[in-house]
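Got some structures for you, see below.
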Structure 1
Amino acid sequence: NANGQLTVSDLVPGNYYFVETKAPDGYQLDKDQQYPVTVAFNQQAPATVNVTDSQTPGSVKLTKVDEQTNQTLSGASFALYKQDGTLIKNDLVTNNQGQILYDNLMPGNYYFI
């Protein structure tokens, strides 16, 4: 449901397991993970399984371009920050194509200076 909860009713007593077949958008699917649950005879309270997903990391690409010639510029230095001002990486330098590619960023807002 909207709260990330799933209810399965009328299971006979026994051992079961859940397998996540699709992760929510922006999250990584751990397709090989099984989550066991046991339903006991005369069990009153629902059996509970907690599943956690990791957010999918992304990347950012900056391209430095000359304002007049529109040609890419190598050797320009930048720093990458989170939206809250936390420094992620300093001394990032554009390559011979005028680009900086930074991988493995968690979802969020970032900026270059």
Structure 2
Amino acid sequence: MIIDDFDLVATGSNHPLTQLVELLPYARDTGVRFIIARNSAGASRAMFDPFMQRLRELGAQGLVLSSNRSEGEVLPGVRARSFPPGRGTLVTRKGGTRLVQVGWLPEQ
């Protein structure tokens, strides 16, 4: 499942993913995968969202690209910071954190 603009999807009490929170521990066994993208503004507050909080508890991988330093810690052990386009910090359960470069094409 790909969710773009998660910050717009997960608003208030009408959260469409609430019913999936209790099923997240079984996602790997059932072949369900989530790719979630969101704006970095308010990212540290997003970690209190029940869905995102459960993903964090389960040790889900995350990629933090360039973001405003004022956001503070956006994933465990990763503080927001500025990067060149396509560069970011990958967080994995077993591998910890590492600097990565992903493919990027400028808008035309």
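Values in this text are rule-based calculations from the coordinates and carry no lab data. Only a predicted model underlies this, so the values are computations on that prediction, with no experimental measurement involved. Cβ atoms are built from the backbone, for glycine too; each structure is taken alone.
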Query - Read-out distance in nm of label points 7 Å out along Cα→Cβ at positions 7 and 39, computed value 0.5, structure in 1, 2 - result: 2
Query raised in the report: One of 1, 2 was used to calculate Cα extents along the principal axes in Å, giving 37, 31, 30; which?
Result: 2
Report summary line: With helix-only ellipticity at 222 nm (-39500 (n - 2.57) for each DSSP H run of 4 or more, over all residues; to 500) computed for every candidate in 1, 2, -3500 is reproduced by structure 2
